[in-house]
Structure 1
Amino acid sequence: MSRLNVAVAFDHRGVHLRDAVLGVLREGGYGVVDLGTDTDEYRIDYPDKAAEVGAAIRSGSAERGVLVCGSGVGASVAACKIAGIRAAICHDVYSAHQGVEHDDMNVLCLGSEVVGPSLTVDLIQVFLGARFNGGERYVARLEKVRALEQGMKEGARGGTTGSTSEKGMRDG
């Protein structure tokens, strides 16, 4: 398998996890697309950093991304506005791997005011170590997400096509 390239970006508050993020990526042999910042001396807005991570993934220069702001919430909200980006805030290891396995998450969002360096390392390791399951129900759900995304581009209203059976709801 070729080396996975990971785009990383931090706003002025997220920069406090910069060393932990870059350290685990380098130790793991990942390619790093470093989109900054490296200082908290001036305000860097998380939507700008989300756009940069999204552009790196959409262009193919990175396969996954790690985006860090103070809480992780703003980074996640902004990144999810970008077509093809499936971002989530994860502050526990289950969500960090399950988000990839079931939802094909490609951007991990973290909050520097919520998690410390040690947990950051664990979260990134499980996020990057996870692979999309590819099961029929997960693929079908991704198609519904893509339909929502396309509908928003076209200005459509409403939900996705298809329904969820009771059995499907029980199966998670």
Structure 2
Amino acid sequence: MSIYQGGRAFKIEARDAPSFQTLGTLWRVLASGDETGGVVGALDERGAHGSRAPMHVHDDADEIFYVLDGDLTFIVGDKRIEAAPGAFVYLPRFVHHTFQVNSHEARIFNFLTPAGFERLIVDTGTRAPYDDAPIPDDPHASHAFLSEAIMKKYGMRIIPPGSK
């Protein structure tokens, strides 16, 4: 349950956050633009081994990751960044990036400012219980549901392989 205290201040317990499965990840929406006046969207993510984001760019938001558990590889532009627990990764808008979970599972805190990306998870994900485990991606499946129109709606673009 959220606890509101004047203005936009609030608290939410992870077990009370709406949870969704998509892209091999269990996403808990800790804060949305509705709660923060559009300032920030915050997500608690648990990704299964091999889960990954397609190479993409946020045209209207900066993104921050803090690795709580597990090992990930980020590709940022043409740089490779290995991230273990305690790693902080900042990605300004317009920077092409992707990441993949290398360990059995990973848990990361992810937030974007301004808010908006969390709506993609809410609108395209499948509701899941708080204590659910992330469902790995089918290695033969594509991210086709992330169409150009859907991505544009959330201020993002998929970057085709080989593009700069």
Structure 3
Amino acid sequence: MTKTLPQDEPKFLADATVVRLAKWLRILGYDTVCSGDSEQDLLLRAGSEGRTVLSRKRKWPACAARHPELVILRRERAGDQIQELLQRSVILPDERRFLTRCIRCNIPLEEVRKDRVAESVPIHIRESIEAFHGCPRCGRVYWPGSHPERIRQFLRRRSPDCLP
């Protein structure tokens, strides 16, 4: 079963300058796709798909100023970019979303029975974990571990008041 989240969640289109940020946004549960398209094509795609374009490019065509679905980030590192998005209220972390998407494919994860992934996970994981999720596209398997707490710590370092 796929976890269902509100449909009005922000969706993002990351250009080639913020690919690492895209991975982090997926970890946080945001629908984020990457594209190497031209600026004009990015804006057209964002409009048609209801996405916000994320970029570090400072020089966009003049028409970009008229597009509220464009966020130009100032910072270089993905962690600092997350902090910038938090400070600008572009994202609002919700622990229910953490680790609900494949970090490679951006597809929502689905619950997978333990016996179906037994050969795909290390023995110590198979013996100690009961709940697994998988990507229906690439087949990557995910399980609960230390990741959610590390994500919370990461976010608290970036924006101490973003999580209770």
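Just so you know, all these numbers are worked out from the coordinates, no wet-lab data involved. Just so we're clear, the structure is a prediction, and the values are computed from it rather than from any experiment.
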Quiz prompt | Structure from which 35 was derived, percent of Cα pairs over 23 Å apart, options 1, 2, 3 | solution = 2
Exercise. Assign the value -2500, calculated as helix-only ellipticity at 222 nm (-39500 (n - 2.57) for each DSSP H run of 4 or more, over all residues; to 500), to the correct structure from 1, 2, 3.
Key: 2
Quiz item: Of structures 1, 2, 3, which gives 15, 45, 38, 2 when P(r) over Cα pairs in 10 Å bins from 0, in percent, for residues 99-154 alone is computed from the coordinates?
Solution: 2
